[in-house]
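A short reminder: the numbers here are calculations on the coordinates, not readings from a lab. Owing to the predicted nature of the structure, the values given are computational and were not obtained by experimental measurement. Cβ atoms are built from the backbone, for glycine too; each structure is taken alone.
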Structure I
Amino acid sequence: MAIFDMSDTDKAVFLQIQNSKKPDQIISVIMSDSDAHFETRGLKGFFDLDEIWIERNEFLVSMEEYAMLLSFLLETMSAAQDLNLPYSYMEDFEHKGQRYSLIGRDGHRVLKKKGQL
């Protein structure tokens, strides 16, 4: 069973993030050539949630930080699902002393850094 659809020829898998508690849950971070962003693949399939987009330059400058943040989000989504609790994105949140926004736009969520705490 495929985790993501690679029928789009202008997109390539850049990174995969695995849930440490459920190794079968893997999301991919896809690099889009046409839209200057990275986007997740797998959140819709696992949790019926919007995929997350990150501006390309912002992701490349802070790749490790964004990978850890996406891993955290994946694991919290999974934990909520295990407990039969609803999960919804917060538009503004903090993780490890950094503030972020996660705003809905055209069927996806745009993740951006805000000011330091």
Structure II
Amino acid sequence: MAKILGLGGVFFKCKDTKAYQDWWKTHMGVAVSEWGAMEWKSDGKSFTLMSPFSDDTEYMQPSTAQFMINLRVDDVAGMLEKARAGGAKIVGEISDEGYGVFGWFIDPEGVKIELWEDKP
């Protein structure tokens, strides 16, 4: 039976792909492949989802992008500090929702990034 197995990637336009890749590599420790993709392998514990939001949601503010990227991390506070050190704007306060800890920042292209530290 044919079925979707998970998210294969997020593809988007940006003003300067090299500078964008370099920022993520330098400040957030994300490896960049020879062909320019930022990739990592799943730990097999968490999941990936795709979730539509209402057109009038405020959840992705202050970004004006039509999307937000959620990244699974092992230390929200530590990753926010890396983002801050790289010049990113931190948005709001770290939030513990019981099923995970969340934090947010705006990346160099103005996209809101949500960090999610899963709870076992």
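Where is volume of the Cα convex hull per residue in Å³ largest, in which of I, II?
Top value of volume of the Cα convex hull per residue in Å³ goes to structure II.
Please compute distance in nm of label points 7 Å out along Cα→Cβ at positions 32 and 88 for structures I, II and give me the label with the greatest value.
Sorting by distance in nm of label points 7 Å out along Cα→Cβ at positions 32 and 88 in descending order puts I first.
When you work out FRET efficiency 1/(1 + (r/R0)^6) of positions 64 and 104 (r between Cβ atoms, R0 = 25 Å, to 0.05) for each of the structures I, II, which one comes out largest?
Greatest value across I, II: structure II.
With helix-only ellipticity at 222 nm (-39500 (n - 2.57) for each DSSP H run of 4 or more, over all residues; to 500) derived from the coordinates and found to be -8000, which of I, II does the value describe?
Considering all the candidates, the number was obtained from I.
18 is what came out when relative contact order in percent (Cα under 8 Å, 6 or more apart) was calculated for one structure; which of I, II is it?
Value 18 for relative contact order in percent (Cα under 8 Å, 6 or more apart) corresponds to I out of I, II.
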